[in-house]
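Some structures are shown below for you to check.
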Structure I
Amino acid sequence: MLPAALIRIPDSVSSVFVADVSTGRFHRFAYADGEIADSGSVYMSIGQAGVGKQRSGDRRTPIGVYFVTEKLDTTRLHEKYGVSAFVLDYPNTWDEREDRSGDGIWVHGVDPGGGKRPRQDTDGCIALPNEELLALIPEFEANVTPVVVTRDVSWVAATENDALRLELEEAVAAWADSQVEGDLYAYLKSYDEGFQRWGLSRAEWSLLKVRANKRAPDALRVSDLLLVRYPDEGEIYLSRFRLQRVGGGTIIEMMKRLYWHRTESGALRIIAENDG
């Protein structure tokens, strides 16, 4: 049995962390040779006001899918952060779309010799006992390691997500192929009516893409594809992948995130996106 949120893990990701608020456990899932394995869990403390962060200073831990951006040297910080601290990329694109604010959400340790903090005792971060965090430090990789924070983990059989995984893989592939083929209609059809980016509506975004679409790339290569069901948001799915754009004798590489929404008709459409 695995968390329903974990749909596809790429070979480039060796560990995924799932923070289960309902049980107060911070799970690690190891990925190797095409298999996801439960590697156990440790106790965690979250925000004093619980979860569902909306604004700066509300002392809530955000619900969502985040990525470690850097490791901090806690010897230069207050001792309450313990042996180490890892910064998460809150607020992400989905948070910004939902008008959530704030920053400084970390996974960190506790006061030396402090043991376990109460279940709700931080300013919004996730705090782990120092000895447990020390053992996990090698598993945190900047700009690679996902941390899924959910109110309650839904467990499913390992094969239960197969159909959904294939559907999302095909949606990402169709999005890339439409650009190589220069099919602007098919490309824009991938986007939901409620899509937003850079403060632009779908109509404004479409006009921008029409004006910018001077030449189709020779190739778009998608690799390191991660697929995650977004917690607490119904049928919203995050696809994050490495994208190589080949054209004009150059190769431009970036990380891409597409947030997919299941429409009333059952189709998957992009409702938000960003780079990184």
Structure II
Amino acid sequence: MINKVGVVGAGQMGTGIAHVAALAGVDVTLSDLSMERAEGGKSLIEKNLHRQASKGKIDDALVQAALGRITLADDLSAHGSDDLVIEAATEDEAVKTSIFKALCPVISSETLVASNTSSISITRLAASTDRPEKFIGMHFMNPVPVMKLVELIPGIATADETFERSLAFTKALKKTPVISEDFPAFIVNRILMPMINEAIYTLYEGVGNVESIDTAMRLGANHPMGPLTLADFIGLDTCLSIMQVLYEGLADTKYRPCPLLVKYVEAGWLGLKSGRGFYDYQSGDVPVPTR
């Protein structure tokens, strides 16, 4: 049983993972580089829990109970007694491996380690640790409290016991697991990101403007949101990182990131989190297309 879980990274994904774990009755240690970041993450969790309660999705009494299970930290040594530690840092392999190198010496030899990476090789990340047999990919979908899916990705060295315990934990969170082989971007992003990249090419080549492309895919393919809106929600830097992993990992030109995506990221137009991407979110209640 996994009764105590650590989450490294109090950003959008890390707070979502901590949220669902605490709600499921698991004790959570949420850490980041500073207490200020960790506290900001817990404030976001509290806000999202209250939102769920106001919509009748959870009982009001569960809000305070869940918050009471979350401990904050600004030092990785706080994860020393955790049964499982999930890394949820930015989608940058160098950042992730540096976390694992600092984490492994301060946690129990029995602790499982997982990465929430959306695209990077689990086998390669595992090899940067002292416990490749206790390492697995657990890719939660964004936003974690709403989305039901978790991709479980065993690396080449992942032990059966690690996989089985991770599978049981995923089900305990009331998530639906799917098993993916350890190939670049796994299942969801292997399919989703090239579609988003193609939508950006469609914009880049002038086939349609932002509004036309999103409307066409919402009404023509019955997607809940257009691909450019979705790209802004995910973060254009994350989209670019995943496309680069696909392009480099599979050596196929069909995965070449669109130059317009590269340009937006270089400009700092990263989508919703920066206030501007394919839409400008700073000019009022209704986002305005930037092209």
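On mean count of other Cβ atoms within 10 Å over residues 41-48, which of the structures labelled I, II is highest?
Going through I, II one by one, mean count of other Cβ atoms within 10 Å over residues 41-48 peaks for structure I.
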Given structures I, II, which gives the highest value for distance in nm of label points 7 Å out along Cα→Cβ at positions 49 and 185? I
helix-only ellipticity at 222 nm (-39500 (n - 2.57) for each DSSP H run of 4 or more, over all residues; to 500) computed as -14000: which structure among I, II? II
Origin of the value 20, where relative contact order in percent (Cα under 8 Å, 6 or more apart) was derived from one of I, II: I
Work out FRET efficiency 1/(1 + (r/R0)^6) of positions 217 and 249 (r between Cβ atoms, R0 = 30 Å, to 0.05) for each of structures I, II, then name the structure with the largest result. I
Comparison of I, II - label where distance in nm of label points 7 Å out along Cα→Cβ at positions 17 and 201 is highest: I
For distance in nm of label points 7 Å out along Cα→Cβ at positions 1 and 33, the calculated result is 2.6, so let me know which of I, II that is. I
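Throughout, read-outs are computed from the coordinates displayed, never taken from laboratory work. Because the structure is a prediction, the values reported are computed rather than measured. Cβ atoms are built from the backbone, for glycine too; each structure is taken alone.
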